[in-house]
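Each value in this text was obtained by applying a stated rule to the coordinates, not by laboratory testing. What you see is a predicted model; the values in this text were computed from it and never measured. Cβ atoms are built from the backbone, for glycine too; each structure is taken alone.
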Structure P
Amino acid sequence: MITILAGGTGSVKLVRGFASQVNDLRVISNVGDNYWLYGMYVCPDIDTIIYGLADILDYERGWGIKNDTFNFLRQMEVFGEETWFRIGDRDAATHLIRTNMLKNGMNLSDITKWMCEKFAVAIKIIPVTDNSVETRITTNKGELHLQEHWVKYRGKDKVEGIQYIGAEKARPNPEAVNSIHDSKLVILAPGNPLTSIGPMLRIKGIRKELSKSKKKVVAVSPLIGDKAISGPATQYMEAAGIDVSAYGLAQMYSDVCSNIVIDTKDKALAKKIQNLDVTVYETKIIMKNKQDEDALASFILKQVHV
């Protein structure tokens, strides 16, 4: 069994790479960027993994369903509603069904399991918690939900801090804890360390289990040099006072992780990272296509010894 902690567009690529090579794969999904919109509960990270594994993900955008239409959104515009969050028609059906199920007393774990069956996804996708966790960004213009800061305002405002509302009190999903405990390898996917992986690490039970299992935990860097491969990781790491590099990432993860995969272009940092008692593996980490996804997953499976 292999478990991947996943969130964001970089994560789904690695998940797909592992899915083609591993029989028993579990994915623990971030819920910190879940968002209420038009009365619907949107779970971007869970849906991106489901759509990616169902082979219907819009890979150009990195989210949503490929070839989706946007008639619902156009009508919302007619009604004078804001339409900065680009939900397609088929995608909206997912959110609407999920919201109805929540209102009828089902929890997010059971709904996600049901969704996987409907999309013919055999891999187990586990929300990190069934409780509410909300990633909020403090900017020079006030506090915003992560989606508002990054999508609505395109990350233009200066980031001064990040909060994970509800994470301290959130009960970890027992299935997530068991998956970490029972897996022979646990991967921290190359998602944004502050907003995709960070909210999960703030849940005490998850962090505790990872710390106990740290010898078999492997982080995959989402950075090359001082730049993120995609998304606002650089901005958020700077705001949190974390060195924007694979070394800064290794420092951040060092209490929950004993291994890190970095890009070959960052090999000059290897010795410095090893001084943190973290084993370094170097390979090409950018995933531009299915071959790259499979190659990175294969490298981890064959080269990382835990």
Structure Q
Amino acid sequence: MNPISPKPPVTPAIPLLIGMVAISFAPILVRYSDAPVSVQGMWRMLFTLVLMLPFTGGKQLRALRAIKSADWWLLLAAGFFLALHFLLWMASLSYTSIASSTLILSLEPVFVMIGAYFLFKDRLSRKALAGLSVALVGIAIVGAGDSGLAGDALKGDLLSFLGTIAVAINMLLAKRILERVPSFLYSLVVFAVTALCFWLYNVVTGADMTGYPPREWLVFAGLAIVPTVFGHLIFNWLLRYVKPATISMSVLAEPVGASILGLILFGEALGAWQLIGGAFVIAGLTLYMRSEAEAYDRPAEHAA
């Protein structure tokens, strides 16, 4: 459990809002690029690393040398599954709607909960299980609606589903690693491994990694700056000051914000199945997040 500082330098609501808006732009930027998603992912990670390097000092280098070999294997696995997540989820946006893809992605904390139950023996409350069931019903409704469309839509839903499982595995590995490795250093190493995985994938598949027009490079940089630095890194920083359940609630912002942007920028109107299924997903996730918040508060109440 991360200790919460009572005196953040700014009101947590401000960076939380910035992060929620920032992650909503991820699927929009992916859609604007004509480059292979593996190339987008590679440059997204490389640009993010460039932005992080100026903040890497002697403290991080000393911690890097102190990492044990067992943790290096975990870091490599975390980077691999993060790359797999980006590859599958970003590819899903070529087949299904932004709304469907991001709604499925919002199931990440639920899959993390399931994995934690089997791997770490974390207990599941009835409220958490109820939230899980409601959210899964919502995804089934979205999938049923997409199955009536072009076959590619259901393929995109499946890619997003598999990508969500991959990022859940990444988060479970992070839970174990962050007990011993600082969060900034964890992000730095895992992003580097992810970039390396993408580079190897691009070499094997023969994807062009350079020679793109300026518009594409702006998209690559945008993916690094907006959803990664102003999204995920801000959320990592906020964990010092707010409850993990508060950060987890931000996953609800991505399908809502991204769907609105998709409607405005690409004219992707939401269908009845997506609206009904989305309502189930958000209701189920809200129920799950409340159970997580209650579980987080309970030890403190007993300690008092």
Structure R
Amino acid sequence: MNTLKVGSLFSGIGGIDLGFQQAGFEIAFANESDKDTCKTYRHNLKNCNLIEDDIRNVNAEALPYVDVLSAGFPCQSFSVCGNKKGFKDERGNLFFEIMHIADVLQPPVIFLENVANLTEHDNGKTFNVIHNELASRDYFIRYVIADACNYGIPQHRTRIYIVAFKSPCACEAFRFPVECKSGKHIFDVIDKTLKVDDLYYVSQESSLYAKLNKAMTDSRQIYRFSDYGIQSSKGGISFTLKANMGTWYNRVPFIKDNYGIRKITPCECLALQGFPKGYSFPDIPSTSAYKQCGNTVCVPIIKNIAEQIKVLTLSCE
């Protein structure tokens, strides 16, 4: 069987790339501009052709052929938690850089991931632009808005996944993953019996400890500070991990483990995103690691979608 190739833009720490790799794809190239994020990518996905540069500086003509062009393009300008400027924001306009590279490479499949609010932004006009840009290039489009907790991941993370095929046969046959609530709990992926580094624990003499201890009435849940006070998860499912964990220390979730009250670690954040245990961080600031965790994707969903793309790409050639 032929080995299909994927090229990724706005690659982050490699969540999309990893999902495609687990599905049997070869990573032909990746592009990411953030220095610390590139360190994490190279630390885990070794020997990959990672182009560390602004996408606007990437020479599309020099890129190799790929069967799938993927992009988890910037979502802050579309997010309900961001400024929601969309294409008026420079980050939103970077979508057209994806289209420029697609024009050169002519990939059979384009895969995009973004926040669920993408479909509602500017009364649907933003999504219509994206849809029309793809359709004008003769792509046939499927998309779904999915919450990770409905696919065996103990985190509420609602995202839109867009798959665009050049082949009408592949598009017609494509199906997104069927929801499968596995009942997996936060503490199925976070081990409370394991003592972590002291720096993650809250001092019992601090006022922060007193606030958290009073609020954390259920040790089976995870907690964090929100704009409305201390927020608890429900049903053992984590709330959405956000990039602002790297900006405000108290936006990192807290748990009660067997040794005290502490923040969850960056690697535990990765576990809540479905990354394998071997994925880790190099020597970078913890604020950067937390931000990277909030900006990445739920790997098992990507893998499942990639498996479907692989089968249909090969069968509809």
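Quick look at the values:
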{"item": "Label whose coordinates, when helix-only ellipticity at 222 nm (-39500 (n - 2.57) for each DSSP H run of 4 or more, over all residues; to 500) is calculated, return -10500 (choices P, Q, R)", "result": "P"}
{"item": "FRET efficiency 1/(1 + (r/R0)^6) of positions 20 and 68 (r between Cβ atoms, R0 = 30 Å, to 0.05) - highest-scoring structure of P, Q, R", "result": "R"}
